[in-house]
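The next part holds the structures, each set out as structure tokens.
Every number in this text was worked out from the coordinates using simple rules, so none of it is lab data. Owing to the predicted nature of the structure, the values given are computational and were not obtained by experimental measurement. Cβ atoms are built from the backbone, for glycine too; each structure is taken alone.
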Structure I
Amino acid sequence: METIQYFVSLGAGTHQIPLIRAAKNMGLRVIAVDKNIHAPGFEYSDIQVHLSITKPCHIIRILGEELMMDKIAGVAARSYGLAQISAAMIAENFKTPYLSVEKIKLFRNKRKLKDLLKKKGVHCPHSYSWKNKRSKEVLLKSKRQLIVRPAAGSHGKTGIRIIKNKGEIKQFLKEHPVDREDILVEDLISGNEYTVIGYVQNGRYMPVTISDKIVSRESPLYAELIHRFPSSLSAEIRQSINEAMQKIVDVLELDHTALVAEFIIPSRGKLPSLVECSPEIGGEYIADYMIPAAYGEGFFEKIVSLHLANYKSRKSFPENKAKKSVIIRFMEQKNGVLESLEFPEIEKTSQSFLFSRILKKNGEKTFCKNGNKDRLAVFGLQGPVKETEKLLEESEAIVSKTVVSYKSHEPKSD
């Protein structure tokens, strides 16, 4: 009797569905774990486990008791933080490929991670500590603008603060007199930003997409507004970024994992500077829509294969084989209560239409301080590789035709 192969999906939310469906398409049965009994991913799963994904020991016990005669072939979580740690612990128990808990914790601490990478030759913005009098003096003497952000577990571009002068540095030190490991203070680098998606297989970094990232320079500060593929970068700079990614893989001794990063190319200079890096599939609809549209095939089957024991996949995504250009455009929020948002009928009027999503409901409060988390809507366009600029113009036309209104005051409670 053939042993049944099971793939464990930690989470059954909407964002986890592409991973679940990919595993099913590859002939695996899926065990989905989620504390929400109404999680939409359960519809595509073979077995439902109603439990928090942050309780790995409970999950291991249930899987062991219920599936003693069957085989756990792989485990994966698209969520970040504690979900990744849980996945690592479960994978270790069932001896399937995954990063170790120690490496995932290292990735979660941006300050510690970047300090290590800088020592090994990966170019990152200069960072500061304020542990003693001397280091505080160095910080005070900085002539650059500084960016302050959470050093651990921050997503959505929240908690970011810009320090513009010596007076603001003094105020920062007054608020934080003791150096804290959960705060990262770096030189603010001006330049164009890029999102990098790839994966690691047998210790080799394999690039998938490098996309231009256009962010808001006003409130909501640094919220991501546009992702554009193919990137406008030269082949030489793209190669430099890929070499930096391989360096990260080598320094951290990564084996099989997805890998996402953000780089800035400084206005003064060409050397890519690492902003963030994480062993995740990546969000921003890049994996879900941009990669399948650009290459004509999905990315999630590749991710599932990376987490399976004894599975060899030859699928790769060479950038010169991209079939289409893709624009993903978000609409930023204001402070207040959203009254209405009316998209033009993109799917009916545009041959370039890829997808659209309303992210906030009428009556919801939105705040600029919440960065990416409170963006109002998103849509995607696709077209011939050589027509990227035309797609950008079309995306801005769609934004200008979208009618957004906010209530002038908050609704009274019943």
Structure II
Amino acid sequence: MNRETISRRVSALSPSATLAMSSKSAELRASGVDIINMAVGEPDFDTPHHIKEAAKRAIDDNFSHYSPVQGYLSLRRAICDNLLSANGLEFTPEQIVVGNGAKQELSNAVLTLVNPGDEVIIPTPAWVSYVEMVKLAGGVPVELYAPMEQGFKITPAQLEEAITERTVLLMLNTPSNPTGAIYSRTELAALAAVLERHPQVFVLSDEIYGHINFGGRVHSLCEFAEVRDRVVLVNGVSKAYAMTGWRIGYLAAAQPVADAVAKLQSQTTSGASSIAQKAAEAAYLGPQTCVSEMCGVFRRRRDLIVSLATGVEGWRVSEPQGAFYLFPDVSALLGRRFGDRVIRSSEDYALFLLEEARVATVAGEAFRAPGHIRLSFATSDRNIREAMRRIADATLRLR
């Protein structure tokens, strides 16, 4: 096939580095290589029993027809109840759009709010798909780097300086993938004060890891009246309820934005899976002990991996406050050698760890943060201990 037959918008996209590393590690495992996969971004738990039972009932009750574009009203009401009880945020069902995972709703929001040439501010380190979503919409990504010394969080001064007359959107992720950073209410208030001075700027607030935090409630820019109508909140059931494969996420926004997103979705995927929606409804309305129990396990694993990572030669570690990722600075290792091999980048180091330590990680370049790697601790204590032992031993072989 002639490459020119592929559209420029698709040709310009980069493939997902996280999925690529998971695929490569799976290939090695299939060939008999003992690989510990710390690249995958999903809980290692099974979906709770009461949620699976709800899906089975939905099949028996013949929820087998097209669902409404915005999602079942009963699910949207359950989402509103959850937002109020967990976050103190008031939305109506008409302001909710349910889609095929939070990823779709993030993409829908960008396509709805961004015109070609518009600037979109993306604090980095950032999830791999943000920049690509903006590029797909014809927008211009404006990256704001927040180093470890800032807790991986941008400052109000950085935001103010980055906003121009062409800025239309800020994409904010708290808790963060890949860093686990969480913006405090005070920090969000300071960002809201900046945004109040720039009424043309909307916020796309990715809160998919909001239930996986280790310091209490996670706050949202939706809490601030001065910007609330310009905040588009995205969340879903994938991380909190171990439902990644069910593909249910949602968007909550001011009515005009929600209506526009629903219009877009009506011409692309239409409504999400009817069975998965009924499962998600059970997740939000049912007992929440499963969420707190999983969060408790992630906290224990966080403590374990941080304690082990601090002993790895050349690593500088920041303790994540949420999500299930560690994002160490490995820049001190760049320039070192393994035989004839030179580690010139964190991509080189991640490949070295895959081949020599048999541990799959993701290089920081994928998150717009060279000099770092990302490790998921959504795996067993045993895997964490063995992976960190392998990494520490392999890293000591670098000279």
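Laid out as a table, the results:
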{"item": "If helix-only ellipticity at 222 nm (-39500 (n - 2.57) for each DSSP H run of 4 or more, over all residues; to 500) is computed and equals -11500, the structure in I, II", "result": "II"}
{"item": "For 22 (relative contact order in percent (Cα under 8 Å, 6 or more apart), calculated) the corresponding structure among I, II", "result": "II"}
{"item": "Origin of the derived value 2.9 (distance in nm of label points 7 Å out along Cα→Cβ at positions 326 and 374; candidates I, II)", "result": "I"}
{"item": "Winner on distance in nm of label points 7 Å out along Cα→Cβ at positions 78 and 358 once structures I, II are ranked, highest first", "result": "II"}
{"item": "Ranking I, II by mean count of other Cβ atoms within 10 Å over residues 118-125, the structure that comes out highest", "result": "II"}
{"item": "Label whose coordinates, when P(r) over Cα pairs in 20 Å bins from 0, in percent is calculated, return 24, 56, 20, 0 (choices I, II)", "result": "I"}
